[in-house]
Structure I
Amino acid sequence: MKIRLTQDAHIEGYSGAEYRLHTDDVKPSIYVIRDNWYEATATDENGNEYRVVWRLRDDFDISENLDESDACDWDEPSEIINLETGKPVSAEIEW
């Protein structure tokens, strides 16, 4: 299935914030993204909505770097969530 972003990716979080990734059974996993991450909404051809989340690269410092093109591996989101079901669907998405 293909999805298309409906907004530009934007930074989320703050120092001390956590985004907890999800398990296949829609429960929070033990894996977290700490402090900041990028996210955007997306839709598929049927109108289903998704949240796409990217982890910042380890060598990217948001306080020093204004060039966001290198902030994340934009081709490899950390998680894609179906907003209706809350289920992670990263494995089902063609990017």
Structure II
Amino acid sequence: MKRVISAGLSLLLIGLFVSALVGCGAEIKAENERLKAENTSLKSDNDKLKLEIQKLKEDIQKAAEKDATIASLTTENETLKKQVEDLKAQMAKKKR
């Protein structure tokens, strides 16, 4: 009789354990699906940010090139102004 009761209790405990695992399994699956969706969303955002970073780097490069061009043109302009002043001074000397 003790064996029958012991076996019955064992089966009852095993049944409770299995049902607890099955119940938690649905929650775990739902959480897993939610995390997968979040992961996909984050990967998409990451890809968008990478593209934006690349575009910003290109914009910075273009701005740097423009700055270099402006600096070069400014230097050339100053040189030409000096040459004009020198030529004006030479012409003034020749007129005297």
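Since every read-out is calculated from the coordinates, none of them should be taken as a lab result. Computed from a predicted model, the values in this text were never measured in an experiment. Cβ atoms are built from the backbone, for glycine too; each structure is taken alone.
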Using the calculated result 0.45 for FRET efficiency 1/(1 + (r/R0)^6) of positions 13 and 37 (r between Cβ atoms, R0 = 35 Å, to 0.05), pick out the matching structure from I, II.
II
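Figure out for me which of the structures I, II the number 0.00 belongs to, where FRET efficiency 1/(1 + (r/R0)^6) of positions 29 and 85 (r between Cβ atoms, R0 = 41 Å, to 0.05) was derived from the coordinates.
The read-out was computed on structure II.
Given a value of 10.0 for mean count of other Cβ atoms within 10 Å over residues 45-52, calculated from one of I, II, which structure does it belong to?
Only one of I, II returns 10.0 for mean count of other Cβ atoms within 10 Å over residues 45-52, namely II.
Please state which of the structures I, II yields 90, 9, 5 when semi-axes √(5λ) of the Cα gyration tensor in Å is computed from it. All intermediate terms of the calculation are to be shown ahead of the outcome.
On the way: I: 23, 16, 10; II: 90, 9, 5.
Structure of origin is II.
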Taking 1.3 as the value of distance in nm of label points 7 Å out along Cα→Cβ at positions 5 and 69 derived from one of the structures shown (I, II), identify that structure.
I
If helix-only ellipticity at 222 nm (-39500 (n - 2.57) for each DSSP H run of 4 or more, over all residues; to 500) is calculated for I, II, the one returning -37500 is structure II
